[in-house]
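Alright, structures below, take your time with them.
None of the figures in this text is laboratory data; all of them are computed from the coordinates on show. All of these numbers come straight from a predicted model, not from anything done at the bench. Cβ atoms are built from the backbone, for glycine too; each structure is taken alone.
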Structure P
Amino acid sequence: MNQSAMAMFRELERNYEQAAAPRPEPGEQVMLWVGTHLGIAGVSLLIGAGELDEIIETPPVTPIPGTKPWVLGLAAHKGGLLPIFSGDVLFRRAPYSGRVREYCMVVRRQGLHFGMTLSGVHRDMKFPIAERDMSHPVDADFADFCLGGFHYEGRFLAVLDIDKLVADGELSSASASEGDFNEDKSS
C-alpha cells in the first residue's frame, strides 16, 4: 500500500508539472512615483504618497482674529484643533468666489499641522520615475513649491513638495502684519 501511495504521488507530481504555467522571466524593474492628483486654487497638482495625512470634508471653522487672510480659522478634528488655510488665498492672493471648497487635505509635519482647502480631488496615480520632467514650466504661484512633474493626457501635473511649502516663511507665521488681517470688518 505504501508503494501504491508513492506511485500516486509521483503521478500527481507529473500532472502538475505538465499543467503548470511556465515561470515568468524577471522583467525590467521600473521604479514608480506614487501619489494623489488634486487641485489647489484651480491648479491640477500631484502630492506624493505619504506627503499628506488625509483628505477630509472641509469642516466648519471658527475664525481667528489677527491672522493672515489665508487662515480661515480653527476646526475640530479628531479630538483636537486644526487650523484650516484657504489654498486659493495662500497661492493666488485672492479669495475664491463660487462653489464652496468641499474638501481639504490635512498635512502633519513636525511643528505644523494644518488643513488646506482643495479645488478638486481626482485620484491616486502612478508614473515611472524616469518620466519625471524637472524643466517644464509650472504655474508662477506654485513654482517655488514644486519639484518637476509628469505629463498626463496632454497636460503637465506639477508635483507639490509639501516640505518646501512648510518651510516657507509665509506659511510658518500666520500672524497678520500691518494692513494684512483676517478680522470681521463689519464691527
Structure Q
Amino acid sequence: MAKASDVKNGNVLRFNGELVTVEEFIHRTPGNLRAFYQARMRNVKTGKLVEYRFRTDEEVEIARVETNDYQYLYDDADFFVVMDNETYEQFNIPKLLFGGTARFLKEGMNVIVAFESDEPIMAQAPQNVELEITYTEPAVKGDTSTNALKKATVETGVEINVPLFINQGDKVKVDTRTGDYIERVK
C-alpha cells in the first residue's frame, strides 16, 4: 500500500475494487483547512470518469501494470491473438480492448498491450497504419485540383474516404483513431 502523496498522473490504481487510470492528480490546500488531493480517474473497463478527494495520508493501492510490444497474429472469434516478441508466448486479447482501432489491424502489425496480474486491461493499435487499397473507382484525369473525396476499400475490409487521385493497388497511410486518410505511401 502506498500513500496518496505517492500517486502520479498515469498511475493505475485499484479503487473500490476496480482498476482506474489517474488522468489528473492535484494537491490542494484551501485556506486554513486540511490539504487534500483532488483526483480525476477513468475506469479501465467501462471508461467512466470518477472524481475523488484523497486525504494526504490515505492509503491507496497502486496496481503493477506491465506494458509491452506484441505482434498481432490473427483474429479468433471475440479475441485477437498476439505474440510476445521476445518469449514468443501467445495471448488472447479481447477485441473490445482495442475499440474502434481493431478494424485496421493486419497480421504482423505491432500493438501495445498492458497486463495487470496476467489479465489484459488495455490494448492500443499503432496511431498510423499503411494499408493497400483493394477497391476504388478509377481516377479521372484532371480531377486532382479539388479536395473531393471518394470511397475506397482497404485490405482489412474497411471503407475510407480518399482523394480522387488514389487508385486500386496504391498504399495509403490511415489514422487508426479517426479512420481518416493521411497520405499516399510510395
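Where does the value 14 come from, among P, Q, when relative contact order in percent (Cα under 8 Å, 6 or more apart) is the thing being computed? Please list the in-between numbers first.
Values: P: 25; Q: 14.
Going through each structure in turn, the value belongs to Q.
Given that FRET efficiency 1/(1 + (r/R0)^6) of positions 54 and 150 (r between Cβ atoms, R0 = 25 Å, to 0.05), derived from a single structure, equals 0.00, which label among P, Q identifies that structure?
Numbers: P: 0.60; Q: 0.00.
It was calculated from structure Q.
Here FRET efficiency 1/(1 + (r/R0)^6) of positions 14 and 30 (r between Cβ atoms, R0 = 30 Å, to 0.05) was derived from just one of the structures P, Q, and that gives 0.20; the source is P.
Taking distance in nm of label points 7 Å out along Cα→Cβ at positions 46 and 134 as the quantity of interest, name the structure among P, Q where it is greatest.
Q
Quick one: helix-only ellipticity at 222 nm (-39500 (n - 2.57) for each DSSP H run of 4 or more, over all residues; to 500) came out at 0 when computed from one of P, Q, so which one is it? Working through the options, I get structure Q.
For structures P, Q, which has the highest computed value of FRET efficiency 1/(1 + (r/R0)^6) of positions 22 and 158 (r between Cβ atoms, R0 = 30 Å, to 0.05)? Each step should come with its number before you reach the end.
Working: P: 0.10; Q: 0.35.
Largest one: structure Q.
Could you figure out which one of P, Q the value 0.00 for FRET efficiency 1/(1 + (r/R0)^6) of positions 38 and 166 (r between Cβ atoms, R0 = 25 Å, to 0.05) was computed from? It was calculated from structure Q.
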